[in-house]
Structure P
Amino acid sequence: MSKPVLIFGGSFDPPTIAHRVQPSRVAEMIDADRIIYVPAAISPHKLDHPPLDSAHRVAMLKLAIKGLPDTVISTIEIEREGPSYMIDTLRSFRRHIEDAHPLRLLIGDDQAMAFNRWKDWSDIIELAEPIVMPRLHPTAESMAMALASQGGWSDGEISRWIDWRIDLPIMDVEATIIRERIARNEAVHDLLAPDVSDYIGSNLLYSSTD
């Protein structure tokens with residue numbers, strides 16, 4: 001079987017240093033063929049808070065991942081418009097990527113908690129087995145406890161989620177915090193790639209007057 005293709009979706013509003021660093025670490029750990037970043041038109045979980053215009057988000061994402069090997073951006077969800085459902089994206093990728101390359105879906109452990117609320121979530125798992133990055137839970141044990149307390153998962157399903165978990169240090173970088181800090185005119189250089197920070201400043205994005 002050929003090397004897996006790592007799929008990483010998100011709003012990237014804005015793309016943070018974690019968005020650059022963590023997928024590359026995972027790709028190296030699983031010997032991925034390539035990483036495909038998939039910026040969403042709008043997440044179905046964020047319909048009340050639409051993201052920044054997609055042209056800006058794609059431009060920033062290009063700057064954020066500049067120089068990374070075997071890394072591309074797919075605008076399939078932006079071109080499709082409307083709420084971005086990962087199942088539709090994966091079905092399209094599966095039609096166009098050789099079957100020999102397994103698809104793997106990279107998500108954070110915060111997304112794993114509510115994965116059973118995703119559209120056709122069991123079909124997603126069949127198409128692209130998840131890889132789970134720690135974002136909230138530093139250990140497998142704490143993640144398992146959180147899944148159990150969340151409800152809706154059997155013991156066997158929780159065990160599978162723990163098997164899909166990959167051991168990485170948590171990078172405490174949130175796009176929401178970055179937007180709030182920019183609106184308060186606070187420094188964010190430590191949370192963004194320099195080119196992304198410059199782009200935000202040049203285009204006056206996320207400012208209180210934006």
Structure Q
Amino acid sequence: MVKGLGWLFKLNNWFSSIFKRKKSVKLGLYGSTNAGKTTLANRISLDWLGEEVGSVSNVPHETRKVQKKENITIESGGKKLNMTLIDTPGIATRIDFEDFKKYGIKTKEAKNRAKEATQGIIEAIKWLDDMDVVIAVMDATQNPYTQVNLTILGNLEARKTPVIIAANKIDLKNAKVKRIENAFPQYKVIGISAKNGDNIEELYKAISKLV
């Protein structure tokens with residue numbers, strides 16, 4: 001038992017030494033499609049840089065390429081953290097061009113989007129190795145115990161990457177943050193509304209504390 005605890009302390013010191021050496025940490029946003037990753041990325045970037053990262057829509061896979069904003073310095077709890085914000089395409093287990101056609105997109109464009117979305121997921125997975133900290137964004141109105149969420153968290157755990165879960169869309173009546181907390185009790189879960197900015201300061205505090 002003592003040996004195990006000692007290993008944890010060494011791991012914690014190792015993380016600390018890495019962050020002290022880095023001038024900027026890479027903060028990645030991961031999650032399923034339409035969980036609100038780009039909306040959150042825009043919220044963070046607007047708060048600290050005054051500009052957005054990318055466009056959002058109700059159409060799945062609107063973000064099909066990794067997007068990043070550098071030199072974002074957040075201040076919370078008396079700490080300053082310089083970071084590169086990485087907004088990744090939504091992870092999905094299945095992509096069908098027919099799903100895009102439901103939104104009025106023509107067949108040729110739908111097929112192109114499906115191809116780009118697939119490439120985007122591959123790119124997002126490759127970026128996992130470069131992340132210092134990850135915010136796993138989950139839709140608080142949906143069942144969190146999905147293959148996508150389990151796969152994302154499992155990959156991060158295997159890499160020993162620090163994780164915060166952002167339970168997004170708490171502005172909606174059917175949002176249930178507790179459901180996400182119960183599904184993943186080993187992680188810090190913070191209920192937010194990326195759209196309205198609700199509880200975003202709490203998220204900044206958690207990021208600063210973790211790093």
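We did not get these values from a lab; they are worked out from the coordinates using the rules stated. Keep in mind that this is a model prediction, so the values were computed, not measured. Cβ atoms are built from the backbone, for glycine too; each structure is taken alone.
With distance in nm of label points 7 Å out along Cα→Cβ at positions 143 and 183 derived from the coordinates and found to be 0.9, which of P, Q does the value describe?
Q
Could you figure out which one of P, Q the value 89 for volume of the Cα convex hull per residue in Å³, for residues 31-102 alone was computed from?
Q
If Rg and Dmax of the Cα atoms in Å, for residues 95-150 alone comes out at 13.0, 39 when worked out from the coordinates, which of P, Q was used?
P
Distance in nm of label points 7 Å out along Cα→Cβ at positions 63 and 199 was computed and gave 1.9; which structure, P, Q, did it come from?
Derived from Q, not from the others.
Of structures P, Q, which gives 1.6 when distance in nm of label points 7 Å out along Cα→Cβ at positions 87 and 111 is computed from the coordinates?
Value 1.6 for distance in nm of label points 7 Å out along Cα→Cβ at positions 87 and 111 corresponds to P out of P, Q.
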